[in-house]
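Engineer: Pasting the structures in now, so scroll down.
Any read-out appearing in this document is the output of simple, stated calculations on the displayed coordinates, not a laboratory observation. Not measured: the values here are computed from a predicted model. Cβ atoms are built from the backbone, for glycine too; each structure is taken alone.
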Structure I
Amino acid sequence: MQNTLSLGKRSLPNLEAAVQAYTLNAAYTLRQEDQTGSLEVGKQADLVVLDKNIFELPAKQIGTAKVLWTLLGGEEVYRDAAF
């Protein structure tokens, strides 16, 4: 996401737009919005927990956020030892 905010004129306008591009918009483009793209009852539970709130970081520091926990389809696929 850090890169999508630092491409000059081709950049997305803000982090919220970048998150939406990678989640809701990507699901819609793939015609999978009824299965994924947002956290809702009946949809795939794909998510990550980060060690930092990326909305509180400068764009150039978003890449420093560390993944602590990852779920794909509601199943744990990664858990950092510190989590």
Structure II
Amino acid sequence: MAPSTTVSQRKLIKRKAPRGFLRRVFKRQKPHLRLGTGGDLLVHLNCLLFIHRLAEESRTKACEDKCGVIKKEHVMAAAKVILKKSRG
């Protein structure tokens, strides 16, 4: 038998934060901003935590509506709740 010619559809997950990209974006948006050595990593972590909270809240909204699929309406409603909580 010949070996299979199909390729796995799995994508590799990057284990590192895109530090160069983050620094470049910060410099373009706010050139006067002086960030410490780990500042870009903290911003990246904050973004990941926000996305995680948004996904959890969206899933909760979809379950409340007895819907198996998370729709745009669920994400928008969850975003309003999360942004109010994170306003501080």
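Engineer: To which of I, II does the computed value 1.59 (Cα Rg over 2.2 N^0.38 Å) belong? Show your work: numbers first, answer last.
Structural biologist: Numbers: I: 1.19; II: 1.59.
It was calculated from structure II.
Engineer: Suppose mean count of other Cβ atoms within 10 Å over residues 31-38 works out to 8.1; of I, II, which structure was it derived from?
Structural biologist: On the way: I: 13.6; II: 8.1.
The value was obtained from structure II.
Engineer: Which of the displayed structures (I, II) returns the greatest value of mean count of other Cβ atoms within 10 Å over residues 23-30 on calculation?
Structural biologist: Details: I: 14.0; II: 11.4.
Largest value of mean count of other Cβ atoms within 10 Å over residues 23-30: I.
Engineer: If relative contact order in percent (Cα under 8 Å, 6 or more apart) is computed to be 20, which of I, II is the source? Each step should come with its number before you reach the end.
Structural biologist: Details: I: 23; II: 20.
Of the structures listed, the value fits II.
Engineer: One of I, II was used to compute FRET efficiency 1/(1 + (r/R0)^6) of positions 39 and 55 (r between Cβ atoms, R0 = 30 Å, to 0.05), and the result was 0.95. Which label is that? Present the calculation step by step, with values, prior to reporting the outcome.
Structural biologist: Working: I: 0.95; II: 0.75.
Only structure I yields this read-out.
Engineer: Quick check: -4000 is what I get for helix-only ellipticity at 222 nm (-39500 (n - 2.57) for each DSSP H run of 4 or more, over all residues; to 500), calculated from one of I, II. Which structure matches?
Structural biologist: Details: I: -4000; II: -20000.
Going label by label, the one that fits is I.
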